[in-house]
Structure 1
């Protein structure tokens, strides 16, 4: 019975993902029918539908799906690493480091590839900084030290970002704010993020047994022969890489990595063999829909997609918390 339920759940998530992408391809400044979308995908359409579908909307929709999936999987991994249901991909300061370097590039008048490279370098730099600081000292590397170090560095990055926004040139301010709140306007190469999402999900399935054991506590994991430290380091580096690529592709987009793992757990349970691929599908679908709404609600003006994910995520998370059974 449970296997049938999970099969139906996955089929439903796949259908939602396909529907979200089709919605993104059909809706815009020029609305297209399903037949026109299909013709544009197969190359049998006129110039305008083919350009809209294949060259403009499809790369952006696939980029949104990849970023949403990366953030959802990273959030699920981070919650295992820290054994904290409130952990999300940004809690350890990865997005803060990326934002500081990306905004610095924007202040210097750079754009495109330079901003992406700067954001990726900043994210990896923040990852190494958190790991090295938390691993130093007599107590060694623990989830609590990792969390505290990440929170403190994230607060420091936030202060630097505030100063940069206050001192930055007016000509760059709008672009800086959009980057901070999430922007998929220039996400034109979804291949790399999609490949990373697929590879990470597959490796997550291979390591799902260890993730399930570690989520129950260190003592049980050690008694079953699991190398807790090695798995934690692997989870930390993997989740940081996913977050770095997501932030580099679309800026800081909140709530996807926090809400989606919670939502999926209520439907599928906590088995990571099911949780990780389901989170990838649900997170990708959510961000595709949010990005479509961001570019169409007030067209031709575009909204920052991070604001819409927060508007969707806050009431959804509060509803999940309200339905959750609390101990005692």
Structure 2
């Protein structure tokens, strides 16, 4: 039985609120559920208050913004390729952003330069996939997907070479960043602001995205300006991926599993798919990060490993359900 769009969005919003509350209440420090309630009442001790408001809350919000960005990027890329298996990780967009950002970091760049490099890498990788796939003037979604997998493998090899040439003193931090790590997430605001703005644009273009998902020729027959729409989708998906990569490194499966899940249990209409994916993607990564920093505390695990462990069996289950018929 499918969930109607409005109840789905309400359920996803409630889940997001609960996961954020669990994230700020859970950890190896002294702060817990009682501390959160004391903060609301204004009676919390300064040390416990700082743990919740200055450490856990910014990290949880950064995880939410990153997961939401990756889920929305996955939705847009799946429209672009008309293939439910498309996502920033599989198509090499994350890899291109990671290589560019890592190269900028090693060169001594920080802040905006790293962000700009990641955006250039993600956009360049997306364009490279389409250019190679259109080498004879035509492409199919399957060919695009195969090209993206090959390009992603190339970026992975490039990352390996960069790691091999990196001084040992910087190696651990780089490896954790590449596997997904929120320990050094400076601020949650870039990802939160971007996914809010991109989500608003996506909702305004939801009907056009529905048309574009039927194919370029059908969309053109229905009066849609296909080329400007594709450029907009290119830009938004690359920007979302770049911010996600610079915030937490390479995190896989969010952009693949979440849109597939929302379509399966509710609707493929982008008016509900976009907000549902944003909320569910953010919630899943908050849960994964909470597990990563608490399950073997005080040691922290890379959040990308947690999303892969959860994402692989979940995607296989969803794929099996989708092949067996309606939910």
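Comparing structures 1, 2 by FRET efficiency 1/(1 + (r/R0)^6) of positions 211 and 283 (r between Cβ atoms, R0 = 35 Å, to 0.05), which one has the largest value? Max of FRET efficiency 1/(1 + (r/R0)^6) of positions 211 and 283 (r between Cβ atoms, R0 = 35 Å, to 0.05): 1. For which of the structures 1, 2 does the calculation of distance in nm of label points 7 Å out along Cα→Cβ at positions 131 and 179 return 2.5? Going label by label, the one that fits is 1. Comparison across structures 1, 2 (criterion: FRET efficiency 1/(1 + (r/R0)^6) of positions 91 and 227 (r between Cβ atoms, R0 = 25 Å, to 0.05)) gives the highest value for 2.
Bear in mind that the values in this text are calculations on the coordinates, not laboratory data. For clarity, every value in this text was computed on a predicted model and none was experimentally measured. Cβ atoms are built from the backbone, for glycine too; each structure is taken alone.
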